[in-house]
Structure P
Amino acid sequence: MREKKRVEFQAPHQLVDRADTLATVFGSNRTEILVTALREYLREAAHDDELEQEIAAAYYDDEITSNQLTELVGREEAANLRVLKEQLNDEYIDEIADL
């Protein structure tokens with residue numbers, strides 16, 4: 001089982017009430033509904049072109065790690081972005097310029 005982290009946040013009452021109602025419909029609980037919603041949002045967001053560009057920029061600027069990048073965009077896209085980062089590296093550009 002994956003390690004879990006306790007998270008506390010405030011949300012509008014109406015939103016929480018809707019999550020509770022949906023949990024009742026599915027026979028689950030609020031936490032399961034919120035985790036599922038968050039998981040789906042993150043999966044969809046990672047495939048949004050604008051957001052993907054922001055994620056790449058954060059990686060290129062060393063604001064997020066390679067592992068965090070992989071978690072957000074998946075292995076294949078992360079591998080592509082790692083190659084691009086290496087190609088954008090000043091030392092690499094200098095090496096190519098010297099050829």
Structure Q
Amino acid sequence: MIRKTFVMYVNPDCHQIYEQRHNELWQGMKDVLKAHGGHNYSIHLFAEQNLLFGYVEIENEAQWEAVSETEICREWWDYMQDVMATNSDHSPISKPLKEVFYLK
């Protein structure tokens with residue numbers, strides 16, 4: 001498995017709605033994430049900085065990147081664009097993090 005970590009940015013007044021929407025994540029979106037090799041996916045909020053820290057284990061990069069080409073992913077981005085920082089295509093602005101320590 002490949003461990004991926006990243007940060008995204010949630011609007012200051014949208015912490016609760018971001019969490020609520022993810023607690024009600026569409027079944028189709030869950031299915032796509034799993035079908036594209038995503039495992040143990042979690043997102044954590046650092047509220048004071050409006051930062052979201054994401055962690056996911058993936059099977060391979062190409063398979064995972066293909067999630068963004070699915071219709072349901074594009075719909076999810078449209079749904080979430082009002083609560084977080086996004087690119088012009090409504091994908092979340094996401095910055096990868098470099099792993100500096102891992103204890104197995």
Structure R
Amino acid sequence: MAAKLKKGDTVIVLTGKDKGKTGEIVSVDPKAGKAVVDGLNIAIRHTRQTQTSQGGRMPKALPMDLSNLAFVDANGKPTRVGFRMEGDKKVRYAKTTGDVIDA
């Protein structure tokens with residue numbers, strides 16, 4: 001299946017503890033259907049001290065399901081992403097406004 005959400009997209013969270021918050025996608029795992037959003041879905045992870053890094057309780061952004069995320073269009077509203085052909089190139093577009101996402 002084609003990637004509707006990609007690294008660098010601005011998304012809004014639809015469900016869960018961070019509902020309504022927006023952020024940028026840092027990484028996507030298409031096989032698992034999950035994405036890591038910068039600053040959202042934060043959990044505390046305990047790390048052991050090593051010679052190079054200080055140990056302690058470190059906040060870490062955990063992956064969230066792609067179905068709980070929606071692309072933010074030019075108006076700042078959540079939208080679904082569709083595909084269409086423009087000339088001989090396949091492009092993503094916002095379904096609410098019809099604007100092309102990738103140029």
Origin of the value 0, where helix-only ellipticity at 222 nm (-39500 (n - 2.57) for each DSSP H run of 4 or more, over all residues; to 500) was derived from one of P, Q, R: R
- prompt: Given a computed value of 40 for relative contact order in percent (Cα under 8 Å, 6 or more apart), which structure among P, Q, R does it belong to?
  reply: Q
message: If you rank structures P, Q, R by Kirkwood radius over Cα pairs in Å, which sits at the top with the largest value?
response: P
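Values in this text are rule-based calculations from the coordinates and carry no lab data. These figures come from a predicted structure and were not determined experimentally.
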